[in-house]
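K.L.:
Below are structures written as structure tokens.
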Structure I
Amino acid sequence: MSVPPSCAIAFAYGLFIGSFLNVCILRLPRGESIVKPPSHCTSCGEPLKPWHNIPLLSYLFLRGRCRTCGIPFSSRYFWVELLTGLGVGFLFCRLGLSLEFFVSALFFALLVVIFFIDLDHQLILDSTSFLGIALGLLSSLFRGIFWDALIGVLVSAALFYVIAIVSVRAFQKEGMGGGDVKLAALIGAFLGWKLALLSFFVSFFLGAVVGIALMAARIIRRKEYIPFGPFMAVGAMVAYLWGAEILNWYFSRTWGMTYY
């Protein structure tokens with residue numbers, strides 16, 4: 001099965017977007033600028049040459065090490081670039097050159113940054129969440145779903161806020177943090193309230209499955225904290241891409257009707 005040239009071009013653009021997302025993932029939690037200084041080795045500070053910034057190929061060419069000090073680079077850089085390239089390429093093949101493609105690519109990029117920062121630091125940055133909420137609501141004006149998106153922001157944030165309060169009072173520990181509440185609002189801004197609720201169901205299901213598997217394998221202990229942001233990010237993309245089909249399948253099976 002051949003890949004259309006336009007999809008291959010979108011994949012290539014996605015690789016460069018992934019390279020920029022790597023900068024965001026590394027620098028934003030440290031409060032550093034994502035514009036300057038230029039890319040450099042985090043061990044010795046040596047600036048990278050332009051040809052050392054070619055996504056995927058530069059990592060393979062340098063064999064994953066700094067040419068100056070020889071300290072290995074994290075393989076994360078390679079995988080984030082590949083993931084972003086595949087994601088953008090897939091979205092383009094599915095949606096074509098359209099407003100929906102640009103919105104979905106923006107949403108995907110935000111979620112990639114949030115996924116890895118939360119995975120590394122157990123932190124969801126306010127700056128990322130508020131930017132995402134603003135962009136989601138702005139894009140909803142052009143997509144004709146502004147009120148659905150606004151309700152999505154309010155309902156999603158309220159739901160996770162209630163979960164956070166109940167978990168503290170019932171279990172004397174924080175089940176959801178403020179970052180999760182704001183991320184829920186971001187997801188609601190892009191998906192609207194119906195698909196946002198579906199995405200949260202998928203997130204909780206994935207979190208339960210992965211948590212049980214990690215405990216069964218004794219990788220984590222029963223009360224050890226697992227960041228929930230990555231599951232929310234995955235659930236959001238599942239709902240964005242296949243939410244309508246999932247809801248139609250469910251309602252046709254249970255109620256004999258379609259939902260969308």
Structure II
Amino acid sequence: MNDMATAVRGPRPYYVSTGNEEQVFKAAYRQGLSIVLKGPTGCGKTRFVEAMAHDLDRPLITVACHDDLTTADLVGRFLLRGGDTEWVDGPLTRAVRDGAICYLDEVVEARQDTTVVLHPLADHRRQLPIERLGLTLDAAPGFGLVVSYNPGYQSVLKDLKDSTRQRMVAIEFGFPATDVEEKIVACEAGVDHERAAELVRLGQAIRRVETGGLREVASTRVLIAAGRLIAEGLAPREAARAAIAGPLTDDSVVTGGLVEMIDVYLPER
């Protein structure tokens with residue numbers, strides 16, 4: 001099970017608001033409403049949730065969803081330990097018991113029959129039935145349910161059920177405005193503003209490209225990764241080839257086109 005629990009102590013995770021997303025999130029949380037975050041990969045959804053958990057002083061349990069995720073992975077299962085059978089809570093159950101925020105990242109990657117378990121938690125009941133234990137848990141004070149997905153990956157087979165969607169408040173994300181993205185890249189990567197601006201211009205150019213060879217465009221995340229390589233001493237073009245062109249595609253023709261763009265927008269040194 002790929003889940004991660006994080007504490008809220010320490011400095012606030014770096015996040016720059018681009019609209020009213022913080023106000024909407026906090027209002028929904030305080031009213032006990034579940035939240036769905038919609039936006040492209042690498043635009044800051046996860047960092048946003050981390051910042052909100054910090055502001056609300058709640059522990060955060062993150063689950064990376066995938067095709068093989070089962071209800072038992074979320075809720076829990078019986079395991080053999082030292083010859084005895086012992087019940088072990090899953091991440092969703094831990095969050096419900098402890099009053100934590102449970103964040104299901106890329107929830108549409110999970111099977112729809114798995115996500116149905118969220119329904120009684122996501123509406124007015126705020127309950128989690130655990131059939132194997134024959135009990136129903138009421139969510140502890142402070143519990144919050146947040147899910148995210150990339151609308152660009154939607155299909156008939158991978159989408160949120162309407163019955164799930166209508167139990168949640170939606171917050172839409174896009175890539176930040178130019179000045180905000182430059183600020184984020186400079187801060188997160190540790191490069192100067194001029195270099196950050198060059199990377200952002202490159203990213204925006206790639207986002208304007210229409211080709212079937214790119215499933216994803218250059219996210220803020222990959223621009224930051226390129227900036228970090230530059231901060232470590234790599235030449236800008238070398239850094240961008242490794243952190244941007246390489247991860248975005250395996251198509252040699254598309255890669256060649258990206259490399260040409262990198263050479264146009266970034267200096268050799």
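Values in this text are rule-based calculations from the coordinates and carry no lab data. Quantities reported herein were computed from a predicted structural model and do not represent experimental measurements. Cβ atoms are built from the backbone, for glycine too; each structure is taken alone.
K.L.:
Where does the value 32, 20, 10 come from, among I, II, when semi-axes √(5λ) of the Cα gyration tensor in Å, for residues 136-191 alone is the thing being computed?
P.N.:
II
K.L.:
Who wins on distance in nm of label points 7 Å out along Cα→Cβ at positions 152 and 232 among I, II, i.e. which is largest?
P.N.:
Comparing I, II by distance in nm of label points 7 Å out along Cα→Cβ at positions 152 and 232, the maximum is at II.
K.L.:
With distance in nm of label points 7 Å out along Cα→Cβ at positions 32 and 80 as the yardstick, tell me which of I, II scores highest.
P.N.:
II
K.L.:
Let me ask something additional. Rg and Dmax of the Cα atoms in Å computed as 19.8, 65: which structure among I, II?
P.N.:
I
K.L.:
Same structure again: Output the label of whichever structure in I, II has the greatest value of mean count of other Cβ atoms within 10 Å over residues 16-23.
P.N.:
With respect to mean count of other Cβ atoms within 10 Å over residues 16-23, the highest-scoring structure among I, II is I.
K.L.:
Where does the value 16 come from, among I, II, when relative contact order in percent (Cα under 8 Å, 6 or more apart) is the thing being computed?
P.N.:
Going label by label, the one that fits is I.
K.L.:
Oh, and also: Matching task: 0.95 is the computed value of FRET efficiency 1/(1 + (r/R0)^6) of positions 120 and 160 (r between Cβ atoms, R0 = 25 Å, to 0.05). Pick the structure from I, II.
P.N.:
II
K.L.:
Assuming -24000 is helix-only ellipticity at 222 nm (-39500 (n - 2.57) for each DSSP H run of 4 or more, over all residues; to 500) as calculated from a single structure, say which of I, II it is.
P.N.:
I
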